[in-house]
1. When semi-axes √(5λ) of the Cα gyration tensor in Å, for residues 45-84 alone is computed for each of 1, 2, which one produces 30, 9, 5?
2. Compare relative contact order in percent (Cα under 8 Å, 6 or more apart) across structures 1, 2 and report the one with the greatest value.
3. So helix-only ellipticity at 222 nm (-39500 (n - 2.57) for each DSSP H run of 4 or more, over all residues; to 500), computed for just one structure, reads -32500; which one of 1, 2 is that?
4. Of the structures 1, 2, report the one carrying the highest value of distance in nm of label points 7 Å out along Cα→Cβ at positions 5 and 93.
5. Quick check: 1.23 is what I get for Rg/Rh (Cα atoms, Kirkwood Rh), calculated from one of 1, 2. Which structure matches?
Structure 1
Amino acid sequence: MNTALVSYFVLLIAGAGLTVAVGAILRRSGQAMLEEAYPGPRAAGLVRLVVVGFYLVALGVLAVISTVDVPVEGVAQAIVTKLGVVLLILGAVYGITLMVLGRIRDARRVAELDEEFNAAMRAKS
């Protein structure tokens, strides 16, 4: 089998495995984060939507990176370099996704506080 083809499959399998692992962590942490603001199944639904977006972006980037030639010597160095880029991008996408989940939670908290404040003001009138 061609070494370029083997390196291609190694990169795709390792990158997909890393993406799935990070996505599982994101699902758990995002679920806990959103349950503070959204009780019940609504938090799970929101997290699912955001995690699917994470998977699409991360796997799309992995597919693009797997086709790029890197100017290094040897197949092993090319795989390690590409995996390094995949890890950096997964970290960035993970952080951005957590920021999105945090903003969703914060927006819900602000809406709840606004409702409580308006109710208190109506009760005073």
Structure 2
Amino acid sequence: MLSFVLTVKRFLEAIVKAFKNPMFLSLFTTLFLIILSGTLFYTKKEGWDVLDAIYFCVVSLIPTGVDTNLSPVTNLGKIFTMLYLVVGTGVMFITLLTLGKTMINTKALEERKTDSQKKLNEYKKKK
């Protein structure tokens, strides 16, 4: 349980740090707009509920293999979905990659600080 709490803490710290990066902010905004456009399309053209549309838009961009039991029925919906997935998966992938890189860098920085503090304490003990 403790490791889960520490992981969540690191994840939240990485998100805060990532939002300070202009590239991540741009990617996140683009991803948000892609998901918003998909949600609006599926609610208007396919007649889905808002929650179903958001769920489909997010889950279809993450390679989880989750079956949403939702699929577009109209020809326009099928064409839109193909374009949505081609564009959206790339943006989602780069956004998650950037976030993961930030988490790794944050953890490495913590470890360097800890090592530096240990060396400083050892040095003080010797004197």
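1. Going through each structure in turn, the value belongs to 1.
2. With respect to relative contact order in percent (Cα under 8 Å, 6 or more apart), the highest-scoring structure among 1, 2 is 1.
3. The read-out was computed on structure 1.
4. Structure 2 comes out on top.
5. It must be structure 1, since only it matches.
Readers should treat all values here as calculations from the given coordinates under stated rules, not as data from a laboratory. Every value quoted in this text rests on a predicted model; they were computed, and no experiment measured them. Cβ atoms are built from the backbone, for glycine too; each structure is taken alone.
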